[in-house]
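Chemist: Some structures to go through are shown next.
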Structure P
Amino acid sequence: MIELVTFDLDNTLWETDNVIRRAELASREWMTRRVPEFGERFDTASLWALRAEVVEKQPDIAHDVSRMRLAVLREAVMLCGRPGAEADRLATGAFDEFLRLRHEIAYYEGALATLAVLAERYTLGALTNGNADFARLGLDRYFSFGFTAADVGASKPDPAMFEAALARARVPASATVHIGDQPVDDIQGARDVGMHTIWVNFGGSGDGTAVGASAEVGRLDQLPGTIAELAGA
């Protein structure tokens, strides 16, 4: 019997890479209008290099992508010669702009209809390494709860997030299905704590059995039937 269904969010319910690129561009433009030297000094590559330096100094933020992005923006502004208080204010403003665009997403075909069907039969939970807020997106009408890597202090495939979901729903792993697009973060991570797994493989390349998934789908509207089959098995 399946009682709990957990979902990865990014690249499982919506495409994320282009969303992040647009959000980063908007954040960069916001900052450059206020700190012109930021745009002159920092491109994507140099910000990634700065990120590595920041994480090395503050390893406790490694699994919190929001705190990490804020810290990198603050450090970059300070390197542009702005004092700490101003750097805090500017970093917060640029991050808010990033977060606004980060939540302007387009759902994959069938995503919302599938969530609506599943929410009538199972408890749904959201598990993400990112910083998408399912409530901000209005998905709290489907998801009963959600955890991020920041919440549990570890990123998937670490068992912490999956174990947090099981504890929150008070169900055994054997009564749970986790759904995601990442063979390691989602499939291996959930499988290692005893959950059933469904690999969302939109590209159709590879084999779900090869990555250790209990099942595989190429469309989200296949999920209700696939979960029912796992429950029956």
Structure Q
Amino acid sequence: MANFSTHLGVAAIGSGMLATLCLQVGFVDAKDAILLAFAGVIGGILPDIDLHYSHPSRIIFSLLGILMSFLWIFATENELSIIELWLAGLGIYLFVRYPLWKLFNKFTVHRGVLHSVISAILFGLLTVLLSFYIFSRQPFASWFIGFFVFLGFILHLLLDEIYSVDFMGHRLKRSFGTALKIFDKRQIQASTLIIIGIAICWAFTPDIKPFIDTLTSIETYQLIWQRMY
């Protein structure tokens, strides 16, 4: 599979380019464009959130903690003092970085159920809910942030599958098929829980119609084409 630095670099480049596109065509403002790029990076390394060796795992949870902190700070910047914002942001970061990190390391298995498409959907929806309900972003922006997490997650799985092919030797490595899978057949109960989680999250998501209308509109892609050159 691809190493951690490859995942991080590809996710950063891909999400940065796509966030720039969204900014230039007017989907988001500069603040949300930064969040989109960062969300894509987080999504690009989230499948390795269950790594049980220290360095990459700590980086993942550090970046996740930073994203959660900034989402909260951006949502409440005019309601609290600077000191209160700093302290609350630090508290959110420390919670994600330490207790949450230890919890995931205790109960997860690498390349298990979290390395699947249904997990990408679940993390995307969870991001939408967090962005909308906890960090008070608008529905359109919340769906975009969640979509970037989903895209980064899928990109990670695709990279792992590409690295499972030995192009020079014209053979498939033993790891082929363990990354980009719909669900984990070896962990049916865990996969079922994730599907149930998806259904529950979907029931509470904000209005998706403006987001879908934007992605499916011919005018959207005409505008992108005009701004591209």
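Chemist: Identify the structure, out of P, Q, from whose coordinates distance in nm of label points 7 Å out along Cα→Cβ at positions 13 and 101 was calculated to give 2.3.
Modeler: Computed on structure P.
Chemist: Among the shown structures P, Q, from which was the value -22000 of helix-only ellipticity at 222 nm (-39500 (n - 2.57) for each DSSP H run of 4 or more, over all residues; to 500) calculated?
Modeler: Value -22000 for helix-only ellipticity at 222 nm (-39500 (n - 2.57) for each DSSP H run of 4 or more, over all residues; to 500) corresponds to Q out of P, Q.
Chemist: Continuing with the same structure: Of the structures P, Q, report the one carrying the highest value of mean count of other Cβ atoms within 10 Å over residues 37-44.
Modeler: Q
A short reminder: the numbers here are calculations on the coordinates, not readings from a lab. None of the values given here were measured: they were computed from a predicted structure. Cβ atoms are built from the backbone, for glycine too; each structure is taken alone.
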